[in-house]
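Structures given as structure tokens follow.
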Structure 1
Amino acid sequence: MITTITLNPAVDYHLSLDVLTEGQSLSSKKSKYFAGGKGINVSNVLKNLKKPSNALAFLGGFTGDFIQLLTKDILIKIPIQDTTRINTKIKTLETETEIHGVAPNISSEEFIILKQKLESLDMDYLVLSGSLPPSLPADTYLQLIQTVSSKTKIILDTRGQALQKAIISPNIFLLKPNKVELSEFFNCPIDTNKDILVYAQKMYKNYNIQFLIISMGSEGAYFLYQDFIYFAKGLEGALISSVGAGDSMIAGFISRYIDTQDAIESFKYAIACGSGTAFSHDLCTLEKANELYKKVIVESI
């Protein structure tokens, strides 16, 4: 079984405008609400790919109720006293602007309830992704990893201090930083593909990581596995929204790996699922993933 954890979910409120003009009263052309949060996204894509999962999330207030309503078939709610945040994304003809709401406060008692629920679940894979609420310590993901069996395959997709603390875990199955997060981790500019490869190899060799994907959006992705390095070009298509594309890659990789135990096939399917979300108004579907999978080309470096 797959379990995902979303410590800082949000109601994602998407607005479409022709032009965003500061200081003006504007009317949107279109708006939509989503249950947001990286772990929730992973579970929703897994559902689309016909793979069951449990999605644990801290939820509170009317926004938490809304997320629970949208995800009731996959969600295990960890109640909190504070109110789940709202993130706003404004898309114009030329730009995308994101405004992140204030994260709720998570008490020590609420965190203990999460750990107890995690201990009670039977799982093969644990997905830890997204930002930490400021009220939780930087080693929160490491604490959660230490809560589960050492046989559990850990998928990690976070940044900053949360990544710095958790990456020392001895059982990371998949790590998926993007180019910016790789640069943050090593605290240096990473501008070229050569730079990406140098630091990706350094990350892979310095930590106990089974699979490492460095995602680069439309430019494609690198995949490090044992002594091999692979590259997949980004697929051609009209970008509709980048929200959830990285989460879809994770879902695609896990889904195909469960079926095949084939690392390269899983990487190809990850690319297809990430692109499927980027080219859609919602998260990638099974039909879209299978269509795009046929177009993915992986090259050995």
Structure 2
Amino acid sequence: MKPVLHLLTGCTAVGKTEWALRWAETYGAEIISCDSLLFYRGMDIGTAKPTPVERARVPHHLIDICEVTERMDVTQYVALAKKAAEGIAARGQRVLVTGGSGFYLKAFLSAVADDVAVGDEVRTAVAQLSFAEAVEELHRLNPGGLGNLDVANPRRVSRALERCRVSGKTFATLAAEFAARPSPFADWSIALTQLDRTPEDLAQRIELRVAAMIRAGLVGEVKTLVARGLKENPSAAGAIGYREVIGCLDGAKSEADLVAKIAQNTRALVKKQRTWFRTQLPAHRVIAAEEAAVDRLFVVD
């Protein structure tokens, strides 16, 4: 039988951390983080990172593994997550993945990267093209059409052109080859559960959570991280909570409006997350958080 990988997801502020801890304690599991910001040391308050006390309750993996100036990509993440999962299983423990970052979450369910290695020379050359030039070349290299590629999206156009240039293949061929690739976790059985709450409940929880972050010292945390090079990492610096505080520190926004602005942007993120879960995840169990119970999260033999 395949080993089982239990995957608990849900929107920001839905309550994943506490339910993951309860389930892991009850069923003898270790937790692998699937959150794109928990990698970074020092990004604690604004990410609602599990506290040292919580991490003492259950072993956690892939938290605090990078400096804020370092980049993490999905290929690195998959390698680290597979190593962690295999180590947990070898110790006779259950594996629980928890988080709401869709791109990393998808790494457990399907292929997320191809074998086309794009070097700096090609990436720089493509970046020097105007958007119109990139689209024109992409069409020239793909006389049979570009399928469902969003040719109004500059980043997707650039990535597609880079891969076509390097591989010498059409976008359709690359897409077909990618679709045929197995999931990195094809040798595991995936048990997927989503926690959910009503929009009204989530909105209230977000307001309370953001206010608590400000009281806990989010502004001071961001000041420290900026001094350590946070702005060198656009993905981390652009995260909700951090980008708003950076705006205040740079004089572009008022600190008095922080709670309202962070809460507003978090609600917008939650709306996108719920759409993503509904359209991108395979069939899975959805449990209302207020009706959750440890023995209902997953079916355990």
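Computed from the coordinates by the stated procedures, all read-outs in this text should not be read as laboratory data. Predicted model only: the values in this text are computed from it and were never measured. Cβ atoms are built from the backbone, for glycine too; each structure is taken alone.
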Quiz item: A value of 1.3 was derived for distance in nm of label points 7 Å out along Cα→Cβ at positions 241 and 289; which structure in 1, 2 was it taken from?
Solution: 2
Quiz item: Where is mean projected area of the Cα convex hull in nm², for residues 129-200 alone largest, in which of 1, 2?
Solution: 2
Practice problem: Compute mean count of other Cβ atoms within 10 Å over residues 217-224 for each of 1, 2 and report the one that scores greatest. | Solution: 1
Quiz item: Given a computed value of 58, 56, 34 for Cα extents along the principal axes in Å, which structure among 1, 2 does it belong to?
Solution: 2
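Quick check on the output: -14500 is helix-only ellipticity at 222 nm (-39500 (n - 2.57) for each DSSP H run of 4 or more, over all residues; to 500), derived from one of 1, 2. Which one produced it?
2
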Self-check item: Winner on FRET efficiency 1/(1 + (r/R0)^6) of positions 1 and 121 (r between Cβ atoms, R0 = 30 Å, to 0.05) once structures 1, 2 are ranked, highest first
Solution: 1
Quiz item: Between structures 1, 2, where is FRET efficiency 1/(1 + (r/R0)^6) of positions 153 and 209 (r between Cβ atoms, R0 = 30 Å, to 0.05) highest?
Solution: 1
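Which one of 1, 2 has relative contact order in percent (Cα under 8 Å, 6 or more apart), as calculated from the coordinates, equal to 28? Write down the numbers at each step before the final one.
Working: 1: 15; 2: 28.
Here the read-out was taken from 2.
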